[in-house]
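Read the figures in this text as sums done on the coordinates, not as results from a lab. Note that the structure is predicted; figures quoted are calculated from it, not measured.
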Structure P
Amino acid sequence: MSIFTKFGRVKRFHVMSQRGHNFLHAPWAGGIVLVICVIIAMLLANLPATAEFYHKMLHMELGLWIDGELFPESMTVEKFVNDALMVIFFFTVGLEIRREMSHGQLSTPKKAILPIIAALGGMLCPALIYACFNLGTESISGWGIPTATDIAFAIGIMSLLGDRVPISLKVFLTALAVADDLGAILVIALFYGQTPNLLLLGIAILIMVGIYFMRRLGEYRVAAYLIPACVVWILFYYSGVHATISGVAMAMLIPTTPRYSRSYYLHKADIIERGIKSADYIEDENRAQEERTYYFNRMKQISNGAESMSHRVEHLLMPYVNFLIMPIFALANAGVHIESVEYFNIFEYSAELGSIGMGIFFGLVLGKPLGISLFSFLAIKLGVAECPAGATWKMLFAVACLGGIGFTMSIFVDNLAFDADTHLDLINKGKISILLASTAAAILGSLLIIIFSKKQTK
């Protein structure tokens, strides 16, 4: 084999690796993977060769048998995905919220007021529209389904649209989605949990208070937070409060300040640099290499200490959340068994069940953009908030349409809103409605952004 052939293979491998790295870090990549997983889940749930296996696998029990009893209690594959794996997703959401509240778009009242008011409108209007179609029926408990925005999809679509969207509106939608996530978490905690076991919940709160004081004392080791977090999750799981809330609660306790100050880091870095240079004067090459390795490791330790644990953990988890946990969630929850084409008739209405389909569809596609735009308009006109720089009302409405992409959070709430044993049809109908509404909101928002951006350039 010639050296040119070897060089060509190395070059191709490098190019493919670089492309893979670029894809994993692209804001739209996670959304594309989710769409693929939704399609796969629908195929698995409906193909004759895989349908039975798919549903049996989701209901297969997991856990440890201790003294003849399963621990954790009633843990199936589907429940493990929604109550255990999704804790990590909610943990990263909590870290995002904490970051934005510490030094982001929610860090000051002036910055936070418009996204928070817009998020409030984007939750109230969809809930009211849903209630109009389902008030007094068995479906009314699903009012929280259309109130959520899927931040990954919304941000991903804006990234694909490039510079058509002003940077100020990209920042606005990101902050709005974070505030919306916080609202969705509060809705889940307050309205979609069971009657809590106050004793277990109290123990969990005491542990979290202990973690808080541990943080105040300057504990920066990840392991010191990981073990109590597992205990808190178990206590939340058995207390009746939805276990995923423990992920958000723990995220709020993770240190956001670096272990070492900037001056200390620079001081230590200077010492390490001198140590590396001094290794050049050691005659014994093996000894010189050992010295360099020692100082390189010290530099790595110091660099980690100069970065906040919150930032480090968030960046460590995000690839796993986007390309492992969320795809697994989609595979486990998007697989709706379509018994007939009537499943896609989301616009039907009955006096007993109302119309979960119309409530979700119009709540997401119409309620979200109307609520976001109207509350933003009132806040700006009343002088409470400032309009994003370079934004027009038309473009703000177009961006608000992307807020109607519910997907992850909406499906999650859909699973909580109804009892699977008695209202499985409502859950499945809700999922179909979420998928159709999210697709419609994405297309509508994208088209409006393209149209309005062309008018601005003329």
Structure Q
Amino acid sequence: MNEGRKVPSSRDLKQWDHQFLWHPFTQMQQWTTEDPVIIVRGEGNELIDISGRRYLDGVSSLWCNVHGHNRAELNHAIESQLGAIAHSTLLGLTHAPAVELAKRLVDVTPSGLSRVFYSDSGATSVEVAIRMALQFWQLMGQPQKTKLASLAEDYHGDTLGAVSVGYSEQFHRFYKAVLPETVRLTPPHVWRWRDWLSETEALERAVGDAQRLLSEHGNQLAALVVEPVMQGAVGMWSQPSGYLRALRELTTEHEVLLVCDEVATGFGRTGTMFASEQEKVLPDLMCLAKGLTGGYLPLAATLTTERVYSAFLGLPDEGRTFYYGHTYTGNPVGCAVALASLDLFDTEHVIEGLAKKIQRLTTQLDSQMKHLRHVADIRQRGLMVGIELARDPATRAPYASDERIGARVTVAARAHNVIIRPLGDVIVLMPPLSIRLGEIDSLVSAVRQAIVSVTET
């Protein structure tokens, strides 16, 4: 420890942030005109800034915190593992936390997923799934299966493979020329929002679109990648019941692997441990990250079936090996805290306790948000919520982008001691699963006041 190191002041940190740090998904020209909130501690479901002010963490520190901040059980798991070893590679070696966690993940995920491959982030877990799918069909003697399919207006991360199935014109247009061709299925919400269809009508049209595209391209498709039940970062769009099940049936019919990206929807966010459980769907590959470690450390996993895994088996010189991995793949500290997080799910009956919280959130949204002048839509699955703001909800006419309504609501919420983050003009609420009923009331009330102050004054 360097005991002589001077602790920087708040003024120094703000100056250095503007001078040296480049933030993700941030227009830095705008950022350097603002006064940044510097978070120094977390306790329970709250974040604490450098001045001691407390904020309710309304988005789980970017959708990953599960059990609250500074949990003694999770801290202890990390400290204990650090006392043993901080890192050891899985290339040519193994270690106990990675092995035990793999077994635990197989136990808690849908039956039939039997193999676990680690990586470092949500994007890399999707990248792994894509590469596994592409190689699988080559090894199975179907070299023509080189294309991928996904839902239009989706997001699956920012590695190039993940971008290819989750393309956003705003985010990724500069890399479009090097991305592989992807078949885009129109999801149900597009017709519901654009053509004012009922959920039933939108579902029928979306399933018909999927049927047409898989019939046309199925012979060339290696995999369909989808966020089950709720599309997250593209605007919190929920899917009608039956859509994921239909995709599973169609991919099976046309011999296309189904990849369920549960990076955002996994670990209780939608009310069940994994969203795909709600449709009784077994994917061929499942991607996990974010809540995997309780929101403590970067760690991701891609799970697959014995059928997929077996295709990669052979002698070293047969060329069937899956050549992919990262230096910190399966890091022991990350695996140790993930095991402790899964323990908390069991000992605190987290999933069983969600129903009351979800109902409370639904009730509060209905009573406090539904009738606001500029709320065009409220989309909810479990503790995942998107509140769509519009200039004219009756016609769904949006605000101009330069008005930055969503960003302004985010800043306004801080005056009410709540941290949230928008997706354009969609206000996202995704609190830790450990949130208390009274905190749900405070969260919705604060966001309501922020929306009113920005849109009605």
Structure R
Amino acid sequence: MGSLTSVIIIGVSIAFVATALIFIVKNIIAPSKIDGIPKLIKDGRFQAAQRCAKSVISKNPRNYLAHYFLGKAYLKDGKPELAFIEYKAVNQNALFNGEIPEAEFRKEMAELYKRFNQPDEALKEYLLLTKLEPNNPENTFKAAEILETQGNAKLAMGFYQKTILLNKRNPKAYTSIGRLLLRAKNYTQAKQALETSIKLNPESYENYYYLGKVCKENKDLSTAVKLLEKAERSQEYRQKALVEKGTCLMMADQLEKATDAFERAVSNAKIPNSQETLYARYFLGICYEKSRKIEKAIEQWETVYKCNSKFKDVTSKLNQYKELETNDGIKEYLTANNQQFMELCKKILLAGYNLQSQKTDFTPYGCQILATEKKQEAFLNAKQQFFLAQFYRSTDTIEETPVRKLADTIKTKGYVKGLLFASSDFSHAAQVFADSRPLALISKDTLESLFRKAGIQ
């Protein structure tokens, strides 16, 4: 009996010791491994930290602290994909009772969500951060950025404004507010916000770009051009600024400078089929068209068409000029230099209407000729009656406005009749207005027959 008791006592003692050893291993030795991981990370020993964390996880897969340190080590080691996996495990299991710095973790988590194109999840993290750190403007700004990219301008504006309440000297927030106000066509307040941002950070070229766009919308073209030229200094904004500058110069009828801006925008293209590049090529084509370099214009539009056949009206542009391939008269009418074009128009007037040129003027749309009837010698002494002929060379439909202007000029000057020639068609409203008035609208089809009559084809 005594020996049996001794055996039992010995057995119980062994079991106690074994249990104690397990307790020591789990609660003293293992934690010491975890405790050492932060120092490994701090010392730049990322792979050693990863091995240590993995060892702990192999024994306890739900140890969120080990997952956190493993993710941290991966992040520092330039392995964001692996870090993302570990951080998501932490997000699902962690209690955030002080062992993990929650604010720091959520900032890193948000950036990983953004990196891997999960903006909704990133936004959730930033919204949590606004509660964890209510006085940190960076969190409200980051939340606003995501809301803006998601198209929620109203909420984004609110968060940008809150950012400024927390930090009145945050230039990025003023820039963002200015950008949103510009999109909303609130140009006055957009200008104020962007000018404030420039005062806080004069080296931010983004501000000059958007302020240039504001001035363009306000028709302050000279100021817009100067601001956009400043924005050109930035490689990031150079192409965008050149396109905007080019459109300003077109609006100011500075065709040569506009052409140069668009050509530079095309040459600065990093992505051949980007929207900015397509806009640059499209408007460059418009400049070439206005300069009567039709072949070069077509070349630009064809390039645009290959990238995006639905870009603006590029398909229509190409279709309109398609007949240049077979119609020499239209081709000469559209592509001739100014002097050649004027002589061409004189021939058309004489052959088609027996009108002789008396005074000529070049116009932005083509030319204008004041003419009289060509009379025989016997009628030379008769009082001359004047006809005003305007020649438009464009593929765009002629609307009612230029027809009205011609009618007003005829009436004011006391001319007999006005003739408006176009290498395109006239809108229905223009035709209706011309009816019962001393006006003749000569569209493309009639013009082609006049080419033949004048021996141009």
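Suppose relative contact order in percent (Cα under 8 Å, 6 or more apart) works out to 20; of P, Q, R, which structure was it derived from?
Here the read-out was taken from Q.
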Figure out for me which of the structures P, Q, R the number 64, 62, 44 belongs to, where Cα extents along the principal axes in Å was derived from the coordinates.
Q
